[in-house]
Structure I
C-alpha cells in the first residue's frame, strides 16, 4: 500500500513538473511575442481582417459584416471566432483593439493546456497528463496557431473538448457528458464549417450501453443530433438572414459560379494533391508555400511525432469510444483531403491535436517500464521519439529549404516577425493622428475591411480601384469609375476626401490609380510624416 502511494505521489510530482515545463515553453514561445512592433498587426486582405471586422460590428450590436467603402457585406467566414474576441475587445484600450484576435488565441491555447492536464488528472493519470501537455505545447501547429489571428485554434479546442466529453460519457456511462460533447461540436461548427466532418462522433449515444427500455435509448439517439443542431443554430440563423438559406454560407456567396462549376469544392481528384502536401511535410521535403509561415516557420508537424502516434496505435484497445473516435477522425481526414487543394496545413490542426492523446500512450508505457530489463531498450526508443517530437527535430523551415536540420522548439523560442513593424498599421494610426476630424472618405490600397474596422466613426475607407476584387466582381461592384463617383459625391456633401499611402515609394507606384475629379487635385496634408503619406483632394480655385 505504501509503495502504491509512493508511486502515485511520484507520478503526480513528475506530471506537475512536466506541466510546468509545458507552461514555461508556452510562455516564452507564445505569450512573450511583442505584436506591437511586428508586421502581424496588419491583417491584410486575408481571413483575419474579416474576423476582426465582424467582431467590431458585433461590438456595435450590429450583424456581423465587413465594409468596403460605404457598402456593408456579409462575411465570408462564420461568426464564432469573432464572438470569442468580444471579451478582449472590451478589455483592451481602443488603441490596442487590433490585438484582440491574437490575445484570444493566446488565451484559448493557455486554457487548453490547463484543460488537457486537468482531463488526465481527473482520470488519475497525472504522468500521462504531463507528457500530453508537453507534446501539445511543442507541437509546431499548436504554438503557431496560438500566435495567429485565425480561427483554427478555437475550433480545434472545441473539437478536443467534444472528444474528451464523448470519452468520459462512454467510460463513466453518463449521458449528459455525451450531450455536452454534441454541444461542443456544435459550438465548433459556429467557428469553422469543417468541424461537421467530425459528426460521426455523435455515434457515441448509439453505442451507449443499454440498461433500460429500447424506447428510451432511441429517444436519446434522436435527441443528441437535435442538441447538436440547436447549438449550431446561430450559424444557421445568420445564414438564413444574410444568404436567405440556412445551408448557404459565405463560401457559396462569394465564390464565382463559373469557377465552382469547373472546380467544385469537394472532389476525389483533389486527394493526390493533398496527400502529397502531407507527405512533403512528413518526409522533410521542401514546401513551395505555407499560409502559416507568417506565424511560425511553416512547419506544422514533424516525423517523430507521427511515428510516436503510430506506435501509440498499438496500445489502443478496441472499445465503444475508439469506434466513435476512429470513425470521426477518418471522416475528417478523408473529407478534408477531398477539399479544394490549398497550401494550408491549418485544416489538419484538429487531427494533430487529437493525435497527442495517441502519441502519449507509448511514452507513458515507457516511463512505467523503463526499469524492466526486457523492456528497457523499447522504452528508451520511445523516449528518443518523444524527445525528438518535443524538440521538433529534424524538421525544415520555409526560409531555409535546403536544410532539414531545424529544431522547431528552438525556432519557436527565437521567433522573429521581421520586418519589425507594420507599415500599414502605422500609416492608419498616423492618419488618424494627423487629420483629427470627421467624417472623411479615405482612398487607399490598404485593405478597406481592415481600415474600416480600425477607423473611428465618421471615417470610411474605400479601395483605389477594383483590382483587388476582380474575383468577386459578381458581389463587389467597384472599379475606378465608381471611385471617381464616390469622391464627387463626398465633395458635393462637403466631406473631406483623402488618400493614404504607406510611403513615398507606394505613392509613386500607385498615384495613377487615384480617382481624379475635374476642378480638384491631390495635395499633401501639411503634417504628413515619413511613416505615412496623406493626400487631400483640394479645389484648384
Structure II
C-alpha cells in the first residue's frame, strides 16, 4: 500500500496491462521496440503501475519486461507470474531493476477452475496462495495477488484466500471478473463483503480487473470502486483477451467528468488519451471503432442538423467533455503540397505521433506524393500515413515496386519487387483477379504456409481520390496476426498490408509458450 493511498482514501491507482493482457489479444503481438514506445507513453500518461508482460512466457517477454523495468522513470513495473516458484523467480529477475518493482501472482479460486483447470482441492489451493505470495515477498516489497475467476468463487473460500495472501505479505489484492460474468451491483457487493469480513483487509489495497464479455467492464470497474477498491486494472482501447478489458480512457474520463458522483482522483493526463489510443492502435493493427467512447473518430463528430445547431449555440448542448480534454484539437493546420518538413512534423506531433528520422522521411515523401495527387489532404490521410509507417518500421520485407495488369480480358498479372533483408527480388505472377495475382507474387518471393482469413478495404476519406486502407489477417499454425497498409492505390495498399502481416508472423514464430499457461483477469 502506498503512503499516498493510505492517507488519501479517494486516490485511485491506475494499473495498465496493455503490454500483458492487451498483447494476449489474438493478432496483437508487439515488437520489442513497440513495447518500449508504449511503455514510455504510459509513463508519461501518468499510469501508476505498468504490467509489462509475462516473463516466463518467452525469452522475448523476459527481455521486454527487463528493458521496461530499467527504462521507466516514474511508474511501478509489474510482471505476471503463475503460482509456481520458477514463474515467481523469473518474474523477480525481470523487474528487479525497476524504480518500484512489483510481482503479480495469481491462482484460480472458483470451484469450476479448481476442479477442471487446476485439479486441486481448496485446501491445496489455499496452501499455494500462502507459499507463493511469501516467495514473491522475499524478492520484492510490492506483491499483488489475484484470485483468478474471483467473481465465480464461493465467498467463504475467497475470504480465506484473501486473508492468507495478506498475511503472507500481499500489498494488493485483485478480485478479477476474469470471464466478464458479473454485474455492477454484484461486483460492488463482493468487494464490500470481502473488505468487511477479512480481518486484515486494511493492510492491502483492493483492485478491480474486469473483462468486457457482456459489455459491462467499465460499469463493473466503477462499481468496484464504490465497493472499496482503490486500484483499477485496464488497457488502452480496452484491448485484451476475448472481448477485451475495461478501457483506460473510458474509466479516466468517467471519473474526470462525473467527479460529482465519483469523487476519486488519479494521475492520468487526459489530454494524452487520444495519442495513447492511436499509438496502441498502430502498433497492434487493431482499428478503433468509429463510435468508440472518448477516442473514436466520431466521438466528437456531429452530423445531425439538430445537433449541429445546438453545437453552434453552445457546445455543452451535445458534448459533456471538450475535445481538448482528451487531446483532440478543434483547430487544424491545413496541409498541402507546399507544406515543408517542419510543418509536417508539427502536424504529426499535434496528432500525437513521434516518428524516428527514417520513418519521418519516408512518411514525408509519401505525403508529398499524396499531396500532388489529391486536392485536399485531410487529417485522416496523414493519420493513415503515420500509422502505416509505424506498422512497417523495422520490417525484414518491404514493398519496393508493383505493376498490375488487370481488366476483362485477363489474365490478371502482378509484377512485384520486394526488399528482403536488404536485397531486391522481383517476380511476376498471375491470379484470379489483381489481388490474387499480387498475393501469389508475394508467396513466390517469400514462401510461407500462412492462410488469408480476412481481407477488407475502406476509404480513409471521401471522394474518388481517397486513400485506401487495407486490413488483412493471416493465420499459421494456430497463430493469427492483423496488419494494415495505406496508399492512394488500393492494390499497393493490399500488398503493403499483406507484407506487414508476414513480418509480424516472422516475429511471432520466434515466441515460445510454456505449458498450460493460464491467464489472470
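Each value in this text was obtained by applying a stated rule to the coordinates, not by laboratory testing. Only a predicted model underlies this, so the values are computations on that prediction, with no experimental measurement involved. Cβ atoms are built from the backbone, for glycine too; each structure is taken alone.
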Handout entry: Structures I, II, by distance in nm of label points 7 Å out along Cα→Cβ at positions 59 and 155: label with the highest value
Key = II
Exercise for the section: Output the label of whichever structure in I, II has the greatest value of distance in nm of label points 7 Å out along Cα→Cβ at positions 19 and 475. Expected result: I
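Comparing FRET efficiency 1/(1 + (r/R0)^6) of positions 243 and 507 (r between Cβ atoms, R0 = 30 Å, to 0.05) across structures I, II, which is largest?
Once FRET efficiency 1/(1 + (r/R0)^6) of positions 243 and 507 (r between Cβ atoms, R0 = 30 Å, to 0.05) is worked out for each structure, II has the highest.
Tell me which of I, II gives 17 when you compute relative contact order in percent (Cα under 8 Å, 6 or more apart).
I
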Problem - Structure from which -17500 was derived, helix-only ellipticity at 222 nm (-39500 (n - 2.57) for each DSSP H run of 4 or more, over all residues; to 500), options I, II - result: I
Completion exercise
Working back from 0.15 (FRET efficiency 1/(1 + (r/R0)^6) of positions 11 and 99 (r between Cβ atoms, R0 = 30 Å, to 0.05), computed), options I, II, answer is structure I
